[in-house]
Every structure is written in structure tokens, then in C-alpha cells.
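Structures follow.
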Structure 1
Amino acid sequence: MSISQNYPTISPSLSLDFANVKKLDPRITYARASEARYYDGKTVAKAEENLFLYSQEFENSSWGKYLLSVVANTTTAPDGTSTADEVIIPATSGTHQLYTSVTFIATQYTFSVYAKYSEVQFLQLIGQPAYFCNFDILNGVIGTPSGGTASIQNAGDGWYRCSITFTATAMSYTPVFTPVPLLTSALTADYTGNGTLGYYIWGAQLEQRSAVSSYTPTTTQPITNYQPTLLTSSANVARFDHDPVTNESLGLLVEEQRTNLVTYSEDFGNASWTKTSVTITPNTVIAPDGTLTGDTILFALDNGGSQLYKSVSSISGSATDSVYLRADVPVSMSFGFYDSPNADTVTINVTNVWQRFTHTRASGLTGTDSRAVWLFTNAGAGSNVNVYAWGAQLEVGAFPTSYIPTVASQVTRSADSASMTGANFSSWYRADEGTVYVEASLLSVASTFPQNIWSIYASTTSHIRLWLWEGTPSVNRFLVSNGTTQSEIVSTALIANVDFKNTSTYRVNDFSASTNSSSIGTDNFGTIPTGLSSLYIGNYTGVSHYMSGHIKKLSYFPARLSNEELQEMTS
């Protein structure tokens, strides 16, 4: 492979490769007064897991049957499908059991199943010999577990989800469901059925986890899924962000200050959330941050429009909603804002993978009935559907920024600040000529104020900087100021969340810039500001005009590179 004749032969005196190095140069001073979120491209959390085979096909031979039989697909399951089985107790005396073989390791497990009363009122779950519990599946009452902990959840239509959590001994064993007709202090397990009735069963699950999570069906193979983890960076620690889908390294994440105006952002069951024909089951699914804090939201689609929203005060200017959603089966919903009588919504398609949905409203919110993070369904859209939700956010601004969790009060994420000053700056900077190369992307190009990608700075009247114009069109501007504007070169328009490359160079009466190999912009008149002493990365003065986006690379060449070299570097 040949090297282009137009590629620079001079080496940069400063080379910041944030996307590949993934750490700060020690000469950079960095600050952010609050914690903040990001993806590191490598950390994953265990999401859905089910170690049983044929988890809702109990007639399959992988499930052992002792003194009972199973009739497949006899009634409606908790998910609305006709896949629930009936367990029939024969007219034979003995202990009736449904079981399967599992090889346990010495760790914590949660064993669960959905059960519904038909004739048998009590069901015993046995995880291992020392760990079992009895459940009243007629009244939804839990007995006292022997070892470990247990829970019972009302799943609707007479269904209950029964679970037991225990720390297993390493061994091969058969987790057992034992139907019991009479629960007394001395459990009666041996009895005679009538050969026609028993109980309904669906959705068995075994997972290595300390609490029951959302049900995941299996057939021929067990399932253990992993998902990228949204991490928390402590205050004053830089974020080297990644695309959660592709794991691409995006570089140094720099954001302006924002506040999440939505309280209880992960607790949709809280009374501050308004619910119309919506049922919330908290902490049922592994959330994007790897914790069991995602909520199940049951929307009753047939009743004339289910909805979930947060009432908010009036907001002037642009506002942006966001929320993480996923569903067991794809579902189309509406999402956005409402202030009577106006609605500003978009249609979203929720899939079985966590996605962050966002919507921006340019006009803000007014009126007594203002709603944000408004999720709703259309009347008569079909049967009920479960949607999992986490991480709601409302922020003032024309685009979404990284998630800010809240509980009882609003929370502010501070702006990111990165700079080089003093000897850390002068060691590489050349006063009479130079070239700056940057590779970056912006979260939005619709900002209402300038977003500065970099600034070589002495004062507001003495600086060299690359910035995004705050109006239309959304273009890069390379500006040199020395008391007054000496040069301002407008480059090509930018696209949100798409990488761009820019080279900007200066020398007395000789300024040039190029973005994405566009035609060179030149200006042959102007002086160079003096007294420049700082490099600000992602802002203008160190405390203002922040960009919101990612910087992959930032390099400085102590020479005025040729126009051909500038264009070649940004191709």
C-alpha cells in the first residue's frame, strides 16, 4: 500500500488519540463535579437466563413425571398465548412429582414457575433437599421456606409466579414441583387424585441469581444472555465512551451541564407517575446498568388507550424526553409530550433489545396538564402487552444527553472540562504558525449556542478556535481573533452523531481549513493573536460554550501544513 504524497511528513508535537488509548494524557487537567454514565465497550452483565430445557413444554421427555400426567396447551398462559399445560393427578395414591435434572454448582440460584389453581390448592417447590417452600396458588399466599427465601407474584387471571432462592451445594439434583391438596403443619404429600383434575403450569425457570427476573422461554438449549453495561464514572473521572451495539470506541465524551427533571426515573410504580389502565411490577428485569431494577409495565391495549406519564411544570424552550424500553415481542407505541390540548409524539417500535428512545419538542411545555415521558397505546390495538422500562429523563435542551438517574429530587450532571495550560501547553505550541487536526462527532448540530470543539485561548478577544455555528446551517467555523476577528472560515455542514474530520491552520496572512476533504477554505489576510496560553478541549473559555459529543483524536503540528495536506488528512 503506497503512502499519499500529500500526507504530512512532519510529526505532531501533540497527539491525543482518545479513541484508541482510552486514557487522558497526563498533561490534561480534567474536571466534572458530578458522576456520569457511559459504556466502556467491554463490561457486560448477565441478562436473561434460564437453565431449564423446554421451560413451558412439560409434556416433553426432559421433564420426569411420577404419578401424574401432563396435557399440553390446555389454557391461556400469563403471556396471552395458549401454551399453558395442565398437570393431571391420577387416581393413584402416592407423592406426585414433576421434575427435571440439573447439575448445580456452589452458588446462588432462583427457581420459579407460574402456577394456577384447578383442583390442587398447594404447590411445593424443591430446589435442593434442604431448600423448599409451599405456595397457596388459590389465594396467592406463601408458606415459610425451608432454607433460602421465597416469593409469590400475582400474574393476573388466577396465575401466580412462585419462586425460591437458595445457595446450592454442588451436586446433580432434580428440582421438583410437588402438588399437595392439603397444607397442614405436617405436610401431606401422599394422596389420591381423581384422574381428571390437578393444576395449570407454565414458564419454569432456573437462574443463577439472587432474585427472580423476567421469564425467558427455552426449548432444546438453556439460555444465558449478556448485555453491555451502562457504567457510572465518578466525579472528575473522564469517560471514554463506546457504542453499546457495535462496541466501537467513540473517544472522550464531553457534555454540557444538564438536569434530569423527572424524579423516580427508575421507579415507575411511584405515585408521582400517572397510570391509566397500566399495571407496574417493579424490579423484574436486568436494566441497562446491569441491576435488577427494570420494571414490567402491563399496558391494557383493549380498554381505550393505556398510558403512563409524568406530570411536569411549564418548561420554556426546547425539551427532550428519553427512556429505555424493551419487550418480549415487538410492539408499536406512541411516545412524547402533551400539554392540553396539544400532543407532540412519535411512533416507536419496541423490540426485545434495550433501546433508548428520545423525542425533542422545540416549543417547551405550558398549561395545567403537561405530560412528559408520555407512553401510550391506541384503543383496540390488541391484547395486553408487557413492556420493560427503565431510566426516564426530561431535560431542557434540543437533544438528549447521557442518562442521569434520580430518586426523590431532580439531579444535575455537571459539564466536562478538559484543558492544558502553562508548561503543558507551551511545550508543544508554536506561536507563529501551526495546524490543528481533530476527529470528532456531535450529539446534535441543532444547538442554540456555539459548541466549541477546541480553543487555543488567552481571552475572549484573543484566541483561535473551531466551533459549530449556533444557527442554520450547522457548519464548522474556524475563527481567529486578535482584538477583532482576523479570520473566519466556514466549512461543510455537519451531521449529528456522524464522525467528522477537520484540519485548521494558521500563519500571518495565511489561514486555511478543511472538513471531510471538502474544498479548502482560505483567508489571506490577518494577524495571529499573542499571549495564547491554554488549550481547551470541548469548550471555549474553560467554563463556557461546551460541545456535547465525542472527540476521537486531537493533534497539533508545529507548522503550517499545505492545503493539499489538509485535504488529504480529512479524507
Structure 2
Amino acid sequence: MTEKKVLTKKQKLFILLGLIFIVGVFLRAYHFQAWLFFWSDQVRDANIAQEVVEGKTAWPLLGPVMHHTAFKLGAMYHYFQISAMKIFGTEPYVAAYPDLFFSILSIPLLFVFLKIYFENKIALILTSLYAVSYYSIYYSRFAWNTNSLPFFVLLYFVALHRFLCEREKTSWLWVILLGISIGVGMQLHALLLVMAVAITFFVFLFVLKKNWRTWKKWAVVLLIVLVLNSGQIFSEWGNGFSNLKALFETSSGRTDGGIKKQFENALANIDCHIQSNAQIISSIGDEDRCHLAYSDFIKKISTAGYAKKMIHDFGSRDFLDLARSLIFTLFSLSGYAWLIHSWRCEKELSRKYFLSLIIVYASLYFLLMLPMGGASLPRYFLHVFFMPFLFLGFWLKFLDKKYPQKQLNLFFVFSLFALVNLFTIFQVARDFSVGAGSKIRYPILGEMEQMLDYMISQADTKKELYVSGKSSYAFTFFTPLRYLSERRGFKLQEAENYDNIPNEKSVFYFRDSPKKNATAPKSARGFEIENFKIFGDISVSKLKLKD
């Protein structure tokens, strides 16, 4: 009789990780081309990469401009896109392949990162939640220089932790990976440039003090960083460091405003941290901006009679918003408290180092974000995306230790967060599947291709089209539509003065879609609507210019 083969714990672990990986890949890659977010920033980057691939321009020395500044990052992000286009072609969606690739790789890397502190069971649960995190999936499905940060931040932590623990015995592979993580990461966002350099320098001093023989490996790390940033270094040297000066000028300008302004910035910073932690782990929140809702609730709570009103309005929208805000405020505050408590109580040196790195990194990030205040955006928290997973991990570890026989506790917590994320993903995918994904500030590549198909099919003169509309719609859709039309050999122009447009030309007007059961609009800008088609929240109308 043949004995039944029993899987080892290691084999079961790899199978579970494989299943998590497959789910994560599916959610990130499904309908990637058609459901790709594609705005003016993506057009700019795709154009740069395409022109290099086609031999029209040289490889750039500098990369994207940092938001609200004149400072340009290193060009590594463009190099990723150029390389992708050289391999897969110059279609616009190819420019987003690197972000998709690194997002996929960040799934198993997160497990390696979490395993430094948590046991397999909890690390698997948290990795599973990351695989289905709407926040993480959202930022993996379009091209932006910050979107690959999770992978390089995790690689940085894992490699630096190895260096801290193993010192002169650190394998050359981890030395090289540390250099790569710093050299690439600092070119993806200026905040990581500052944090990686500052933290690595202090770790370097600490390790060198413990064992001076590590200097050779530190020299290799520095060499790799310099080589990867050589383009920016040459550019700075040739231009009198004008680009770097722009960064310092921006930083000093944001610290002005007095004590009151800085206090308001601190409150807004705390507010956005709480909201982003909630959104990353649960998908609850606006992926485009921080609403600063918690500050509003503080004002409301201090209003006389507010508590009585909440009791009276139990179950109302305001009540549910307040309850949600309080829950996620407690989640974040308790998470930071768990982090400090765990660090103080930890005896094992490897875990102590790990928690120390997290505390220093998170604290430095908070300080660097203070000048941003109310201008903070959820995408900035890609730098610290792992924090809410750590917070939840501390709670899971507590539940597992407190109630070791009740494993359903862990399953319940996992199911709660996973289902909320999957519900959000389902809602978004449902809109996309019926061509209703495009919003006022959210142009979708596949739907814009359909818009262009419609305009071309309705155009009187096929090679020249005019578009107009509300300023917000024109701002969102004109640049990407012009880029897509030029690839097809059509000229798209913005209709500013209707009197100067020849009657034989075709003009299309962008506006809100008519609400359900509402009467369809018959005119726009004083012209009769000849035909129109709805794309989600957007209505594209052909105007009749002839008398």
C-alpha cells in the first residue's frame, strides 16, 4: 500500500505564498491596458520614453519634476520606461509596465520584510491583505514615478537590516541590493532621497563603530549609488547645482508661516496619516486627496449639543462617519503605541534593530511631511505603506498570544479587511467593465480610445477635430486625447473661439453625463447638439455649427 505523501511546513508555506502571489498578480494585471489611468503626467513620460526609443532624443540626465517645485529627480524612472518600450514596443500602456512589475515583486518581498519580526502565520495574513489592498492595486495600475516606491523601500529595509545584523559577514548580494535600493529609490521621490541618505549615514557610523572592517562593503554601496545617479551628478555639475538649489529653496520656503501655521500643518499631517493608514489597509477613503475630515470632527465634537444630536441620529451618515473616524484614529494611535511598546520590550537583537529602523524612518517621514500640511496627498504615503500592516500585525500577534486556541479571531480580522477591499475592487471593476470608469479627474486609457473612436466616426473632416467643454474636463482629457489622436494621424485642437472655426470642421463638447431619467441636453455653448455619447460620468457631444 502506497503511503500518503505529507507536505512539509516549508512546502505548505510556498504553496500558500504562491496562491497569494497569483491573486495579487491577477488583481494588478487584469485588463491592465484598457483600465489604465492615463493623464497629462503619463503623456509627458510616455512621450519622453518614446522619443528616446525612436532615436529622436538622447537618454535624459534628469527625470520628473517634483510636485509643486522646480526640482527634478534623477532619470531612473524614465530609464525603466525606456527599457520597457525597447522590449515591448511604444504603446502608451507599456510605460506603466515597470510599475506593474515592481508592484508584483513587492508581494513576496513584503513577506520577507514581515518575517523579520512576525511568525509565518501572521506574515502570511498581512501579505494576503496587501495582495488584495485596493490602495496598492490602484497605484500599480498606471505609470507614476512614486508607484514603484513600495518595492524599493522594502528592499532597502531588508538589505539594511541584514547589514546591521551581519556586518562584515553580510553577503555581497545584500551589499549590492542595498546600493541598488538606495540608488534607485532616491530617484523616485525627493523624500526618499533625504530619508535614505540620512538613515544610511547613521547606520554606517553605527556599524563602522562596531566593526571597522565593513568599510569595504560600505564603499561598494556608495559606488553603486554614485553609478546609478551618475546622470544627475553630471547634470548638476554642469549646471552649477541649480537643480539641487531648487530643492533647498522649496524646502526653506515651506517652513515659513509662524508657529500657528506650523501647528496647523502638524494637525493636518496627523490627520492625513490617520486617513492614509485607514485607506491603505481597508480601501476606505479618497485615493486622490486627504479630506482632513478628522479636523472637522474635532470642531463638531466641541460644538454644544453635538453628542446629543449624534445619539438622536444613531445610524445616520454623520454618525457612521464619526464612528469610522474614531475607529481609524484609535487604529493608528494604538499602532504607533504598539510600535514603541514592542521596541522597548524586545530582547532579540535582530527584531530590535528592525523596530528601530521603522521608528527612525517613520519619525523622519513625519517631520519631513510637516511643511506639506493640508497639501498632503495619499500617494505620498507610498513611502510608509507598510505601517498599517505592521499595526494590524501587532494586534494579530496580541490576539494569537492572548487566545492561542481561538484561531478564528485571526481569520475574522483577516476576512473583515479583505472583504472590504474586495468589495471596493468589485465596485470599481464593475464601472470599468461597462465603460463607466472615467471621472472628472480620472481619464481611463481604454475609454479615451473609445471616445476618440466615436469622435472620428462622427467627424466631417477626418484629419482635424476640435474639442471644448467645461474647464475641468478640458484640463483632464485634452492632453491625453491629443496624444492618442496624433498616434493615429489625427490633429486634435482645443476650440477656444468658436467664431474662428470653419463650419465644415467638427467640434465636440465635454460635459457631465445627464442624470438618470433626466432630459438629454439639446444645446451647448449656444449650439445645437447633433449627437452625443456617454462614457461613465462624461458626455461627449458633437455640436452643429452650420446654420
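Which of the displayed structures (1, 2) returns the greatest value of mean count of other Cβ atoms within 10 Å over residues 110-117 on calculation?
Once mean count of other Cβ atoms within 10 Å over residues 110-117 is tallied for 1, 2, the winner is 1.
Assign the value 17, 43, 32, 8, calculated as P(r) over Cα pairs in 10 Å bins from 0, in percent, for residues 350-389 alone, to the correct structure from 1, 2. Display every interim value, and only then the final one.
On the way: 1: 17, 43, 32, 8; 2: 26, 52, 19, 4.
Considering all the candidates, the number was obtained from 1.
Looking just at volume of the Cα convex hull per residue in Å³, which of the labels 1, 2 belongs to the structure with the highest value?
Greatest value across 1, 2: structure 2.
Identify the structure, out of 1, 2, from whose coordinates helix-only ellipticity at 222 nm (-39500 (n - 2.57) for each DSSP H run of 4 or more, over all residues; to 500) was calculated to give -500. Write out the running numbers ahead of the final one.
Values: 1: -500; 2: -20500.
Answer by label: 1.
Once distance in nm of label points 7 Å out along Cα→Cβ at positions 46 and 438 is calculated for all of 1, 2, which comes out largest?
On the way: 1: 4.4; 2: 1.3.
Structure 1 gives the largest value of distance in nm of label points 7 Å out along Cα→Cβ at positions 46 and 438 among 1, 2.
If distance in nm of label points 7 Å out along Cα→Cβ at positions 94 and 334 comes out at 5.0 when worked out from the coordinates, which of 1, 2 was used?
Numbers: 1: 5.9; 2: 5.0.
That value comes from structure 2.
Computed from the coordinates by the stated procedures, all read-outs in this text should not be read as laboratory data. On a predicted model such as this, the values are computed, not experimentally measured, just so you know. Cβ atoms are built from the backbone, for glycine too; each structure is taken alone.
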